[in-house]
Structure 1
Amino acid sequence: MGLLRKDEQSKANLDDMDFFRERFEKLQENVASVVVTSPRNLRFALLGLFAQGHVLLEDLPGVGKTLLAKTIAQSIDGVFCRIQFTSDLLPSDITGTSVFDVKNQTFDFVPGPIFANVVVADELNRAGPRTQSALLEAMAERQVSADGTVRPLPRPFLILATQNNIEKHGTFPLPNSQLDRFMISMSLGLPTPEQEMEILHRSEHGVSHVDPTLTPADVIEMQETTLRVEVAMPVKQYIVNLAGESRQRSDISVGVSPRGSAALLWACQAWAAFDGRPFVIPEDVQELAPYVWGHRIIVEQEDGVGSGRNAISRLLQSVAVPV
């Protein structure tokens, strides 16, 4: 009887994964109907949504970062907001503030732009450290503390932040505590000539709008499904071995934290679900580690944007893969 229940549970898990993959592929196609980028880039961006993390985009201006975030929000029937970070931006400009109501003689809280499902934090490193830190509680706890009251943020909640790596004047480098809150660090990159031609074709009659393929409730349900993806002990040990090696290598001065190990585990669960698999394989770890860990470590000698990812790629070659 116990074996029968186990078989039934496995069958139900497979059915859940098939349903998850069907809905995910419809969402991916919906976003791709507007945003011109590679399917792999779309998967990375959506990984932050379904693995309940946040995404740091390191790109030149004008490659479609805001369009990507807005289209994701439209596709899940969510609320979208964009925050342009500047040197004079205050924390209350993000979280919200209390306004005095003369008629009722009371203070009413007016929510800031952080109270949305998908938030673009544009050029995050242009704001001062105090304003940058206003995002920490929102990113980690999905809540905002203002005027002595804790206010939960809507679910699902995704921040896609950008930072300007070209113009260093007037910027404040993101501290490790802030970088550690991002699950994924990635770059959309410049389009190929064929992709740029497609961008012009789609832009000829204005920016396209998409209809929702999911609801926020659907996304929350799918987030919970990813957490049911099984991770075998050898795969967990592989993650631990990689994290341990990152703390011993001479080319890495600060290695991966335990939070980073947990983030890679959650990312791998969602990545497996994208393929309709109810289990994680070592290839998932190898695929995602540079993008989940690259921005969390500090390398001895910086070699430009992506140096952390390069260091993690070298690390993967030095640790045995479970079979």
Structure 2
Amino acid sequence: MSEIARHFSGVTPVINGNLYVGTSQTMITLSDLHAAQSRLQGVTTRTSLIHFPLCKEDPRRLLLKPENQQPIGAFKLRGAYNKIACLSEEDRARGVISYSSGNHAQGVAYAARALHVKSVIVMPSNAPQIKRDATAKLGAEIVLVGPGSDERKNKAEELAAQHGYAIVPPYNDEQIIAGQGTIGLEILHDLPEVEAVLAPVGGGGLISGVAAAIKLTNPKIKVIGVEPELAADAQASLRQGKIVQFPAEQVSRTLADGLRTQSIGAINFEHIRAYVDDIITVTEDEIRQAMKYLAANPDTVAEPSGAVATAGFIFHAQQLPRTRLNAAIISGGNIDPETLASIK
């Protein structure tokens, strides 16, 4: 058994009053989360919750977790740094490689530079230019491929085999999940009475870590995932009890470029099944509207992917638990000026 994970074999967790029977996939623990939190001290920003104004008729309260304020403008630095910091000196000496449409790319590049490690990033050709440029400025070597999730993953694996690079996956990895889960620990520390936490879902790394942190601490708190209708593979997977893959041509149509993954990871799926209460979807127009509302405060400016959790809270109250005190994660704010101006 690895240091960071435990198997479900011999352990049957009770989640929301129900017995959960897992698979051979490894699950992170609270000790993994706290270890990641220690590694990230002095590296990531300890973001503070921000009150979001709702209409007077709405009895609920919403506080936002602004991960747009991280050094790379997104939460991805947490998982990337935790993963690379856990590598052996031998692995780090060979360099690391990852595959990403943007924010994870920047997270890996930033973490690698901080730890004096060579980084190579495989990016889709349709990744936003602002994210490609930012990744390059952080010193990463960039390799471009087509828009499909499998294309960039396969290319990264090919290059890793050729050059001996250590792969830093964007979401399907225990150290990545634990790093992202530190967001959940911070929310619980700052708002222990929170009743529901909403998080965006792409490959599943963020919601896996956050949900584990929340449920392992207080199983009564609801955890809700939010994703675009055009890329609702996680919702379909949760409903069908198996991983569902969406075609690249469909998921690439969503404005939320960070959530264009075709399927969630196997390790993420087990965490979602164990700890996530529900996954809801939002339309492209709802994402734009949420971005507009968030842009009213310079501290909460969000890219499309970063706005989906807020969109779910605002526009889908009828699908959410009847809670009064809620938190939603702004996963990133790396939006180009033209796109931002178009939604204001």
Structure 3
Amino acid sequence: MKAARLVEYNRPLRLDEVPEPEIAGPHDVIVKIGGAGVCHTDLHLIQGVWAETLGVSLPYTLGHENAGWVHAVGPAVTSVQVGDPVIVHPVMSCGTCLPCRRGEDMHCENMAFPGLTTDGGFAEYLKTNERAVIKLPAGVEPADVAPYADAGITAYRAVRKVAPLARPGTTAVIIGVGGLGHIAVQLLRELGQSTILAVDVNDSRLDMALELGAAHAVRAGDRAVAEVRRLTGDRGADIVIDFVGNDTTHRQGIDMLRKGGMYSIVGYGGRVSVPSLAMINNELTVAGNLVGNYSELWELMELHAQGKVKLHTSRYGLGEVNEVLHRLENGQVNGRAVLVPA
């Protein structure tokens, strides 16, 4: 089969012919890929940002946002059968460690993470396990939902955390309304009652955010904090969710908050620095967000099937992977890009 492989850091992926994955364990599931989302994390993997953390050996296949159809199953698999359309939770969890028993799959002590630590879905087939697959609701096509497998549930987890604070009369700011942020706008609209402010450098993304439920669009830049303050009567926002995560957005995100506000971080790369006295005097909360768990992905699929959350995607062939990554790196992808094998 064809697969897009990371052969060398800071070099384009290479399209190779590799053996198809095979069933080796009783709970293995092989998925015929219908769509694989392209994520900023893929750029970071290529750049070697995760090299020491993951400790993987090159080459391997990228792609951690995957959906498709069940192609083969191990003898103990009972929840899906060959031909079923599925979305794949990015973590292959063990089910027996304490985090798994608490339902927090993404903290599994024995996890494998296709696309990060093992071969992923930038290929024709993907090997995962039964605990990772969710049968799609009727009428939902794999290529339409693949990016929910990481981008979607990451946004969902962040919004669920702040939803109890998003009461009527409150204000929530979304910094960065691209691939994850445009999902978060819709989730805040559905799960909370806050007035939503969208902040981005891109006018077309801001227009999309307004169409999806944001009340105001704020151009990112030196005046962003002042504009949020103006729109909130100089009180500041109750909630800020940062999908960018650089030094500038960290600083501005904190400055946008009212006293007692919550700053929720999804994007990464910068450093958060807040004087402890300011944290105490303003009683601020800072929270990090990892990818969501299996149950959160199931819930998100239900919201999608009900038409309450929509994913803005553009489709490309597997052979176009390096062009797509270049476009993503240069901010030329609006929403999420999905690779679809021929």
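We did not get these values from a lab; they are worked out from the coordinates using the rules stated. Note that this is a predicted model, so its numbers are computed, not measured. Cβ atoms are built from the backbone, for glycine too; each structure is taken alone.
Figure out for me which of the structures 1, 2, 3 the number 39 belongs to, where percent of Cα pairs over 25 Å apart, for residues 100-227 alone was derived from the coordinates.
Matching structure: 3.
With helix-only ellipticity at 222 nm (-39500 (n - 2.57) for each DSSP H run of 4 or more, over all residues; to 500) coming out at -14500, pick the structure among 1, 2, 3 it was computed from.
Attributed to the structure labelled 1.
Identify the structure, out of 1, 2, 3, from whose coordinates FRET efficiency 1/(1 + (r/R0)^6) of positions 276 and 300 (r between Cβ atoms, R0 = 41 Å, to 0.05) was calculated to give 0.70.
3
When Rg and Dmax of the Cα atoms in Å is calculated, the result is 20.0, 62; to which of the structures 1, 2, 3 does this value belong?
Source structure for this number: 3.
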